[in-house]
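Read-outs throughout are calculated quantities, based only on the coordinates presented, and are distinct from any laboratory measurement. If you're wondering where the values come from, they're calculated on a predicted model, not measured in any experiment.
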Structure P
Amino acid sequence: MKLAQQVVPPSSNLMNDYINGDKKILHYFSYSPDHGSLESRQKHIRHHGADRDGLTAIIRGYMEPYGISEKAEEHLTDFQEGASVVITGQQAGLLTGPLYTIHKAISAIVLAKEAKTQLGTNVVPVFWIAGEDHDLAEISHLYREVNGRVEKLIFPHMEYGKKTASTAHLNKTKIRSYLEEYFRSLPETEHSAELQQMVFGFLEETDTYTEFFSAFLNHFFHKEGLLFIDAAHPELRKYESAYFNRLINFAPAIADEVYTAEQELLAAGYNPSLSAEKDAANLFITIKGERILLKREGDVFTGNNGAVQFKRSELLEIAEKNPEMLSNNVVTRPLMQEMVFPVLAFVGGPGEIAYWSVLKNAFGLLEMEMPVVMPRLGMTIVNRKVQVLLEKYGLSFEDLVIEQKASVLKAELLDSIRDREAEEMIVQLEMQIQDQYKEIREKFTEVSRGLTPLVEKNLQFHLKQLDFLKNKLEDEVVLQNSVQFEHLDFLENELMPNGSPQERIFNPIPYLNDYGMDLVDKLLRLDLKYDKNHKVIYL
């Protein structure tokens, strides 16, 4: 396994300017995204008001069913005794969801280690599982490669309605069948039996999306002692009761600040993609198993187009007595994280950081400061077959991932092997038929205008037959040169599947199937430096 560095341009102008320290965007954050900001941030959170004993007990209680490693126990003790945290998070995707979920956890672990060395004080990594999320369509799918195509395999989830990832009890018969179909698309290797035993074992031991996800998270990162907590964990919700009180009371001001910031950013040429509204409450409430987004109408909080209504006093009472009914959205989740944890740094992806760009004044309203917001490490795994083919065709990682040349190369290859003489014969025949049908149309129209559509339909039939011939000719040419096309398709599917980065499409399972159950451990043993370079990992 070899590690290489590669500069990969950010996916948006907001991220490009943020990573490169443009003051125009840094104005919307409390710190620049670099290690130099950590010392100042550490001083700011030194006296954070977290109930460390209580919070440690909550995290330990959540993690215990999955098994707490020696390193995790050490991190729990460090936190209880005053350590700050590097926090990241993600929805509870099937089989962890896309690879970037694993990359986020690795990023938090690496940054926490570097911060501990730099600051001379304990820093622990924490993963915040967004189990409160009810968009099950977003987490109920996997991508697989079938016959040279990358396709989406969707798990049926409609039976769960609007339940959250932490309350939707998995239909194990259906999901077992679904996962069996998924595994059939993977090649049989020396690791397949052990891998499937692990996956189906986790399925039997857990009941919800979030529990299934947590089992994987603990398996991959128990040696590193990654702490993790479900945002929807009832004990955490009780702990957050007073914080929900603040979010309810400040809801109008928070919405106003977020809306103003987004309008400023849009005017500056950025796109936070939040679509903030001034009447937003930025909170959800769960009624009879349905998670409902709240808005504000004066001092009344409403949902489902007014079908659900609470006075502010009533919502405050819910926050006090039944906080498990409340949950955060993308605006209030960062605020809640900051109230709960002494966050040294938050590790996020491009979309999350765009959302965070509108939150600085919202933090200020609650007498808080944004933590250091660090872009997660980007990674791409390059397997042995990819390396051989890159060398064979004189291509580089940059050619395929940054320049995205695969489609261009396939077009150039097709152009070089076309039977131009045969193609020209079809073109000439097509022109002759169209000319002759022009005369036929005129003659038939003289007889009756009602015959004109019939002539046109007949012409289209013949043209379609010629198109069929052209396509068959192209197919045969491609077939005769299929090895080269298959190689280019393979490279594209491995590095930029469906035109997207590998880490946004595939989950970790195919890589464990090929390279062993300890692959994540091996990645963590690499000399990963937390910087803005993309990590290219040659297996």
Structure Q
Amino acid sequence: MTVMQQSQRDTAPLSIAIAGGGTAGWMAAAALSRLTGCRVTLVESDAIGTVGVGEATIPQIRLFNRSLGIDESEFLRETRGTFKLGIEFAGWRKPGESYMHAFGNLGRGAGLLPFHQLWLRGRELGVAGDLSAYSLNEVAARAGRMEMWPTGQGPDLPWAYHFDASLYAAFLRRFAEARGAVRVEGRIASVDRDTDSGDIQSLALDSGERIEADFFLDCTGFRALLSGASADFEDWSHWLPCDRAIALPSAGDGEPVPFTRATAHTAGWQWRIPLQHRTGNGLVYCSEYLSDDEAEATLRAHLDGEALGEPNRLRFTTGMRGAPWSGNCLALGLAAGFLEPLESTSIHLIQSGIARFLAMLPRRGATHVMAEEFNRQSRFEWESVRDFLILHYAANERHGEAFWDRCRTMTLPDSLSARLDLFRATGYLHREHEELFTEPGWVQVLVGQGILPHDTHPNADALDPSGLARLLGEIESGIASLVDRMPTHAEFLRRHCAPQASSRPAAMMETAR
């Protein structure tokens, strides 16, 4: 091969085959077709269903949509979406109590002291209100309000979305195909590999067609047809023991609220996701403590409206694939692992996997070093999310319930134990590297679950009590005043993104991921 031939070969567009559609597959196809020069082929079968068709998200989804140039109002109309300002956790510490993990900041700090240190000191002095009063997102969410301010001209009010993920996948399919992605209908019958390297050479379809590519993305869900369903999987169910979910949509109950609700039950928890046209509901539970029939009865007893359709049942094992990038194949979505949808991270983990892959997009034959770094970053992200989820379960006071007693007494990962020890000492928190959850997010869950420091930062002792009381009062009243001027969430939806009268109805089933 001449130098010229080698150069021509190396600069030819990389061909990428995506196995599986759904949210993961079409997010990847949309990003690759819009942001790279790769040739993209996606293989899926209409005969194979997808798991998630209704989702709650976190604010990072806006970055993904914006990078693709997607119009927000169009996206919300097409997916029957609503806005999301946070997640309410009802009964997680103990029955009858609730708190919210709201997006955005808490109050405002003073010098090097973060706001939660001011609040802790104010609590000691008896001059602080409930922590929730200092979160603009939570006050707005509970008041059913929503607003957007021009960039740089308003307060920090980050938002995410609730949407029907089957409609989102369809929306992204249209987007990707308009930009050159090619969809091939068919089932994957076998995966052809190089006998020496183990790299994938082609996908053999049941029609006899073969799909060849330089690189492959495994978006085939729990089946992990390209990566191997059991290969390299780390089981985390000893920390997160729920292993079943049942999803059942219902008719909407009045105007949709701008937050997700997660309600603790005797052996798991229930999600509630308000869309424009209906409500998504589901129960995540541990089969060791609750039968499938009992789970369905529990879910049906706690629906806000008439059930729509038939329940969808899922079985899973919580954990991650140790090496999602192996050879010339990358696992995304459920093929890479599963973390229950308690903090709405499933779509984000797809998004971050795509972003890492785009940043490390390989040339032919130069994948090994990239794969090692991708897998290192993935492990850090998945383990940090895992620890945040474990916190919700472990810090409970639901005494006398076998499932919750087990969670409360389990041995925690060293990484979580160290973080809790530091916070219990003087309220110290540190966001490691590009960890997903912010310090205010950790504070809200820690305080909401009843974990408070034994002491505060020594600099907080120097605060003048009357000055601190005045500062806290100004923050609280300022937030209340802002929220009073905001339109209701329902009004905001009607103004900006109500679906067209001729729009087709969405699919019926949704889950919280």
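Given a value of 1.37 for Rg/Rh (Cα atoms, Kirkwood Rh), for residues 386-465 alone, point me to the structure among P, Q it was derived from. Please report the intermediate quantities before stating the final value.
Values: P: 1.37; Q: 1.02.
Going label by label, the one that fits is P.
Tell me which of P, Q gives 42, 22, 19 when you compute semi-axes √(5λ) of the Cα gyration tensor in Å, for residues 18-265 alone. Don't skip to the answer; put the middle values down first.
On the way: P: 33, 23, 21; Q: 42, 22, 19.
Source structure for this number: Q.
Work out which structure the value -11000 belongs to, where helix-only ellipticity at 222 nm (-39500 (n - 2.57) for each DSSP H run of 4 or more, over all residues; to 500) was derived from one of P, Q.
Details: P: -15500; Q: -11000.
Clearly, the read-out refers to Q.
So if we calculate mean projected area of the Cα convex hull in nm² for every structure here (P, Q), which label has the highest result?
If we compare mean projected area of the Cα convex hull in nm² over P, Q, the biggest value is for P.
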